[in-house]
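Every number in this text was worked out from the coordinates using simple rules, so none of it is lab data. In this text, all values refer to a predicted model and were calculated from it rather than measured experimentally.
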Structure P
Amino acid sequence: MRRLLILITLGHILACCVWAGPYTDPGIIAYLVSEGGSIQSGEDPNFVLHPIFRGWATGWKDYMPSDDILVDNGEWGDPKKALGSVTGNNYDIVSLGDLDAEEIAIGKPPGTITLIFGDPNVPDDPNGVIRNSRGYDFAVFENAFVSLNTFPSGSITGQMFAELAFVEVSSDGEHFARFPSVSLTESAVGRYGTIQISDVHNLAGKHPNSYKLSMGTPFDLSDLLDHPLVLQGLVDLGRVRYVRLVDIPGTGDWRDEAPLFVDPTLGIDRQSYASDHPIYDVWLTFGSGGFDLEAVGVLHEQRYAADINLDGTVDFQDFALLSGAYRTQFGQAAYSSRCDMADQDLRVTPADLIAFSQEWLCEEEWRVRAE
């Protein structure tokens with residue numbers, strides 16, 4: 001026990017060194033420095049694309065932004081900018097637009113876009129489709145950024161200036177299953193406000209991808225195993241070819257699906273959240289308003305859940321993250337879903353430490369091949 005406490009203390013110290021910023025729920029790093037991992041921008045020629053990615057969107061359809069001006073002037077309305085690999089350039093995006101109060105009142109739908117994966121000339125293209133395997137299956141890159149200052153307008157240092165979106169998947173392009181989500185942001189944040197990313201689960205746009213910080217929000221198709229369309233055989237999680245993003249205007253009129261998740265504040269009762277919650281993000285936006293899609297990447301299988309920072313090796317950097325989240329639960333600032341590896345009970349407990357120790361120094365095959 002004494003040795004474990006020493007290791008946890010060491011991990012708390014290391015966490016401050018290896019994962020600066022509010023990344024309590026680590027996203028997928030887009031680029032690596034050749035001699036090791038780093039959260040940086042792909043605009044630097046010395047950086048290489050993270051080897052965890054095995055594919056990117058190859059096409060698009062049904063781009064329907066809420067603002068017609070996006071299509072008319074083309075500045076933020078070119079869907080082709082969402083194809084191919086992530087760039088880390090916060091202007092290399094296609095915007096879904098934002099609804100104002102009047103448009104919401106008359107029931108105008110939020111902006112959407114559907115990306116296509118795989119070679120359309122190769123049926124069931126094994127190299128391009130998204131498959132449900134161990135770990136995360138794909139990652140969505142928006143152009144969120146970290147606030148460096150606290151202002152009365154709602155910005156809080158270390159939180160994220162984020163525009164969120166629902167994520168839906170399909171195998172036939174007609175039937176789409178939406179990822180269930182949780183959002184615990186308590187009130188509207190305003191036009192220049194920020195959110196705490198550990199309060200948000202399964203919504204795209206919660207990770208930074210601008211100003212030399214390039215990270216994507218990961219999604220695991222296993223979260224959809226109980227979805228009615230999956231149970232009916234209308235969505236095949238082994239052959240997902242379409243990912244649809246649906247903008248969320250941050251007024252609170254759109255709500256999460258929290259009752260599908262266990263509320264960790266209830267302790268051992270293991271009860272679900274009593275009701276859903278309003279979803280808040282920055283609103284009303286302007287310019288490239290609403291969700292700004294940069295790229296969607298398909299991921300290699302991750303055999304080792306203990307590789308918390310997803311750099312391909314279970315090492316002290318991962319232990320630092322685990323110890324930093326130890327004894328926390330979803331909704332607390334230090335909680336990390338990546339550290340909740342043993343039983344996904346929305347808490348980081350001794351069971352997660354044991355699971356971590358069993359994979360110590362293991363290395364992913366995709367990292368070995370890249371080396």
Structure Q
Amino acid sequence: MSQMKITIVHPADLGDTELRTWRALQQSDPALVNPFLAPEFTRGVARCRPDVRVAVVEDGPDVLAFFPYERSALGVGHPVGFGLTDLQGLIGRPELRLDARALLKACRLNVWAFDHLLAHQATFQPYQTVVRAEPIIDLTSGFEAYSADVQGEGAKRLKEVRYKERKLARDVGKLRYVFASADPAALCLLMRWKSDQYRRTGRMDRFARPWIVRLAEHFHRTGFGLLSILYAGEQPVAANFDLRYRTTVAGWFTAYDPRFARYSPGMIGNLRLAQACAQHGVTEIAMGRGGKQFKERLKSREIRIAEGRVARASAGAALHWLHTTPLNSARNAALGDPRIYDRADRMLKTYARLRGRAR
């Protein structure tokens with residue numbers, strides 16, 4: 001690759017040829033066929049965030065890869081939409097191996113930190129510190145085949161959700177599921193439910209950030225975002241807002257009306273989503289990393305994702321290490337042990353209740 005060249009561009013400046021090449025490279029590796037790695041995601045975030053760029057890696061006349069990233073103060077880099085994305089990496093052929101530090105230098109980055117990187121990508125393998133699994137629902141053979149394949153605790157969980165589904169219909173009203181709703185008011189309702197959930201559980205309210213609201217509205221308006229609503233009678237009880245790229249749906253935001261919590265409406269909505277996805281040409285749902293046990297019980301398979309950082313010798317990289325390493329270590333301990341995760345979850349909820357009473 002003696003003629004390798006790296007050009008930095010704004011995502012909006014990618015032309016039709018570059019976008020076709022991006023999509024062709026995605027097809028070279030099945031793991032890349034994911035909404036978070038699609039050009040629509042990078043270009044959408046770039047509409048709302050000023051520091052999104054794409055490194056275009058060329059070898060002579062051929063484009064080898066695209067590397068989307070965000071650059072913040074002191075040359076600290078993150079994947080595009082950091083904190084909102086469950087899959088990250090280079091858009092290139094799986095066998096591609098670049099000099100990661102040379103790539104950072106071309107991007108004017110002192111450090112690039114990742115937490116949902118495709119673990120099999122050779123360029124960043126030396127810099128991975130934690131590797132874990134992300135669960136996938138496989139709908140290749142349809143929803144009924146998927147349901148039949150769920151075993152053990154997952155099968156028991158499915159029966160429980162079906163029972164609550166019938167009970168919700170009896171107690172509240174006939175269930176109706178609207179797949180790919182275009183109603184902006186329904187999106188506002190989901191964001192309101194989700195904000196309430198964040199506050200109840202002591203988490204940061206993502207929708208308190210105007211740029212995230214704008215991003216969700218943009219994806220919904222363009223059809224890249226997939227909004228689906230579960231109704232009981234005329235009452236909306238749960239909603240999913242996910243991202244779709246070709247045959248893959250990536251889970252993003254799930255919320256429900258807490259008045260119906262005893263019916264597990266979020267779980268009912270997730271199963272209805274899987275059923276509807278199978279009917280509309282979706283072959284897999286990437287559920288995202290997290291400590292929720294229901295994901296483990298309902299998965300068909302998993303992919304390996306990694307956390308880590310690439311750094312060049314600099315003051316900015318050193319400051320980033322001091323700021324992030326202790327927090328990441330504590331979070332990884334919680335994610336790796338269900339008992340610690342549940343204890344931390346209860347502590348956050350208790351804190352949220354006490355904070356609410358003090359207001």
Structure R
Amino acid sequence: MAQIELDGITKRYDDLEAVSGLSTTVKDGELLCLLGPSGCGKSTTLRMIGGLEMPTEGTIKLDDEDITDVPPYNRDTSIVFQNWELFPHKSVRENVAFGLKMRDVDADERHETAEELLERVEMGGYGSYDPTDLSGGQKQRVALARSLAVDPSVLLLDEPLSNLDKRLREQMEIHLKQIHEEFDKTFIYVTHNQDEAFTLADRIGIMNDGQLVQVGDPMDVYQNPTNRFTEEFLGDTNFIEGKVSDSSDQPVVKTGFGASIPLSKNAGVDSGDTIDLSLRPEFLALSSPDDQQSTVTTDGGHAVTGTVEDVLYQGSTIRYSVSVSGEPLFVERHVGDRLELSTGDTVQLQWDTDDVLLFREDGTKLDV
């Protein structure tokens with residue numbers, strides 16, 4: 001296992017700053033996912049760790065050794081690429097053994113190691129195959145075995161499942177998680193797919209515009225985002241604009257459809273400030289027209305009345321789009337819990353105040 005320390009690494013291409021002052025520590029043996037939209041700098045960060053790109057500024061350490069300027073072939077890292085990059089003129093076995101050949105490992109030992117790793121990635125018996133005859137999932141397993149063959153301390157994975165269909169991708173996610181546990185190595189995994197990150201990661205690093213905006217375990221980054229970008233990127237949510245209004249006791253955020261969220265006296269807001277409220281669909285309860293309640297529930301939550309504008313079947317879930325005083329909100333329910341609602345029906349939405357997240361105009365989270 002190995003620990004990676006990134007200290008202020010920056011990468012510029014002429015006037016473009018792809019990565020900006022990124023600092024973090026990847027712990028021994030953990031699987032860290034760098035998650036973010038296309039172009040946010042996550043792959044560039046991975047390539048700098050692997051030595052395929054040199055930082056413009058900052059340092060990279062592997063177990064306290066500065067490897068910032070060390071060429072990739074002298075780093076104790078290996079990379080699995082998005083497009084697998086298998087050699088079409090070599091057999092599967094020769095692909096897996098290639099790194100060992102470059103290190104002048106004996107031919108018999110190369111062959112034995114390659115066959116052992118193919119067995120461990122469930123590709124036993126495919127050693128003599130031509131890589132062009134393999135499926136996408138099989139190619140991915142061969143690429144993984146090839147990277148593991150050189151026994152790196154750190155394995156870098158650059159969107160390795162992005163070319164697979166949904167079913168195969170989900171199978172490979174489980175397999176990768178098992179491989180990580182079995183080989184007991186440090187993995188750094190780049191993806192834009194939130195489901196992949198939540199399935200695989202010990203911790204997730206959220207990236208945006210070249211910066212690492214939040215790092216934490218999957219549950220923490222989902223439930224406690226530090227900024228609006230993280231909240232918006234990690235799944236669907238309803239954003240509602242509100243305004244801060246002073247009262248005699250404490251400030252409140254008032255929405256256009258009547259709901260008011262009390263704030264701490266020390267919240268650091270002024271009357272008239274714009275605040276964005278986030279209401280995730282899983283925290284919204286939807287009631288049929290026959291089950292109406294008052295606009296404020298007894299436990300301090302809220303209930304508002306709206307009109308169903310659309311009912312969208314999404315396979316295992318159904319999404320209900322509801323207009324509340326002209327404000328569009330959506331709720332999702334499992335098909336088994338669906339309500340017999342149609343466009344134009346009157347419904348009630350309910351939520352608890354504690355489930356609402358608030359964000360200032362600059363995108364930072366407002367603690368209440």
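Supply the structure label, taken from P, Q, R, corresponding to helix-only ellipticity at 222 nm (-39500 (n - 2.57) for each DSSP H run of 4 or more, over all residues; to 500) with the calculated value -7000.
Values: P: -4000; Q: -13500; R: -7000.
So the calculation was done on R.
Assign the value 30, 17, 12, calculated as semi-axes √(5λ) of the Cα gyration tensor in Å, for residues 122-265 alone, to the correct structure from P, Q, R. Answer for the origin of the read-out: P.
Work out which structure the value 5, 20, 24, 20, 16, 10, 4, 1, 0 belongs to, where P(r) over Cα pairs in 10 Å bins from 0, in percent was derived from one of P, Q, R. It traces back to R.
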